[in-house]
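Engineer: Input: structures, listed below.
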Structure I
């Protein structure tokens, strides 16, 4: 059994509700999809129980009515697990900063670029958008249009 298959088996043994939601994509890549309500317990087990001690990044996705979040974790030896969860737009997810304090930078990106709400994220400055960027403007949402552009225009004019 490969290392990735072992992780898959351990996840399924601990969390029966993940049946059909844990896949070995290829060598050294495991994909897990878990609902928001059970995300914390699966994430905790991956970090504390299975040794995924490196947060590589968090990917945000605009999936229509929901925002998707993929947490890319790695452990020594190069095995990666990608954990995906979703949240309806306007609802919140819980910060992972107690596990990875440096993950706050990725969570700020989710807030700025997608309008995600991250409960428990420590106070800090905006990132990556400038401090004077208009509130409520989230440029990676599929339906976002820069203010000052109308139909047929290529983009906002900049002086």
Structure II
């Protein structure tokens, strides 16, 4: 299997600039061989605007999937920034996907698949992970999806 960086190139994926924290926290903390990535939202669109709104009201499941995939790219960019080499990723351990949604929205897992599918495309079996996908009544800045990650890393 090719390296994660080679896979990104093969897939024609350019990583966005890593997001900076928006409050008093850090983007990542490494402890005991695990890297805990703070929650992140989707990368800004080509026009520089941030996606805002709720799944089931402002976005379809398919649009939510694409927003979650965008969050996955943001988190991979954070990993690259933090580790220097994506080859240090031993395993994506856990995702927490928070979906900003209307009260009757029920397709949280289908939205979360946007990030999950990307991680498997880039990291292969090491990208398969445990996951929670939950609905929220709101998220910071009205973003549609926020995702936290726990990643096992090598020294």
Structure III
């Protein structure tokens, strides 16, 4: 194992590797996963950098995780903002500083892209991730994050946690 991670911007030919990581991440967090629906959404992201960016997290040449930034715009947050939409490291890379290094990398990449604010969400049971994000300066808000699935052309996979 390398001491620190390296990062490579993901491209469309990385979709199968990313889908494997996505499935592992969704299982860990209890989200539903439909590989073909996920492939469609992932491919759209990889083809259009205005939507966001994805990076493979590397140990040498081997991919050991991924991190995704989805870009938006908010008047409340005074311009371009983004969600750290997905972040997954294989278990053997957790607790070794790789999460912190990955988030530092992502923050610098976001800042370089003109993003003013980063958002993320964490499932309550993932206490180690929550502790890391707090240490990195992410703060909780006194508001409730609500979602409504409005797409009529397909349904969202539902996992154990209902989202």
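Derivation of every value follows stated rules applied to the coordinates shown; laboratory data play no part. Keep in mind that what you see is a predicted model, and the values were worked out from it rather than measured.
Engineer: Starting from the value 35: which structure in I, II, III was relative contact order in percent (Cα under 8 Å, 6 or more apart) calculated from?
Structural biologist: It must be structure II, since only it matches.
Engineer: Given a computed value of -0.30, -0.37, -0.89 for log10 I(q)/I(0) by the Debye sum over Cα atoms at q = 0.09, 0.10, 0.15 Å⁻¹, which structure among I, II, III does it belong to?
Structural biologist: Here the read-out was taken from III.
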